[in-house]
1. The value -1500 for helix-only ellipticity at 222 nm (-39500 (n - 2.57) for each DSSP H run of 4 or more, over all residues; to 500) was derived from one model only; which of P, Q is it?
2. Among the shown structures P, Q, from which was the value 2.6 of distance in nm of label points 7 Å out along Cα→Cβ at positions 26 and 58 calculated?
3. One of P, Q was used to compute distance in nm of label points 7 Å out along Cα→Cβ at positions 18 and 170, and the answer was 2.3. Which one was it?
4. Given structures P, Q, which gives the highest value for mean count of other Cβ atoms within 10 Å over residues 154-161?
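Laboratory data are not the source of any read-out in this text; all were calculated from the coordinates shown. A quick note: this is a predicted structure, and the numbers were derived from the prediction, not measured. Cβ atoms are built from the backbone, for glycine too; each structure is taken alone.
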Structure P
């Protein structure tokens, strides 16, 4: 039996979705964030030393990190969600599977931190200084980088239905969190019609809907 150690409002939601796509038997062990720090609870460290989610266990196997979990589950239980070896679709699949966290999530996380600095309580004389620093960082690096990344994704989805060509795959599941987070936070707008259409397509998948029924609506934090 597969056990998903699921943290509320986190990346582990996409693993629930994958498990539903694969039609596997599994159980969800849920954990709640600390309401003040939004950190995962300490008892997750009993599952993995970093104490983060998602983590899955299956027998004596423990796998952490979303991309590694997706690769493990597809390799072990659902090779149909991975394109054929040696194909361009397979190369695209591998690329986007790593792009989601390797390229896209870092500037998104920096933006989230900058936004929180801007809204944080601080002495009145410190606010102009903090806002000047965050604005320069956004204008000089984070904003342009995100525009470049989202433009690149938009161009790709203008030529392909899914992230591994014309067939749905694990790469779409991996890319779902950053793109849904960007849409929810207002980083994406309707000026990205191909990304928006892709989001509409994943939201219509029966397995995606079943995953939400299992866990409820979820937010988009930095876990």
Structure Q
């Protein structure tokens, strides 16, 4: 496989959700060394992020990220990605070998346009692995959007180490209506993600995935 070294610069658009996740449900998916941060008693913050990276990116592909917790390790906070899917095998190889992310191949279908709407909210993106549907997000067109620069940390893990990398993000972001459907056969159905607290759209997006650094050792028994 051929992929560029970190950092990866990506451009495109995305839709995403924020949800509360039961700490007890996500605990088996998070290394024991990481403390899961509770926003409410027994609840951490997670969500779904589905993006399409096009011209101007280091490589072109679609991506589904499942953030299942906010975690803390040695005073460092970051998101924990329990599931991640793309439709480019070079992205799978780079994600696994550079960042230790458990990328898998999946298929993406984006539906809806200004001239042809998809019910009930006008637009829909569906992610599948062969005959298995992972999730579908119905969403409305983005209207009011504000340019926002953001950055945040993401935890990951290779065979022996806990890793941390920074994501830089610039986009026109706006709140939209969204309805999330997660099939019972989905690999992350056990998280029981309900309807989103909020759904957002990202246009003219520029994302930088920085090189990871080792922040600690990983227990031998943990694996994605």
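1. Source structure for this number: Q.
2. It traces back to Q.
3. Q
4. Details: P: 14.8; Q: 18.4.
Top value of mean count of other Cβ atoms within 10 Å over residues 154-161 goes to structure Q.
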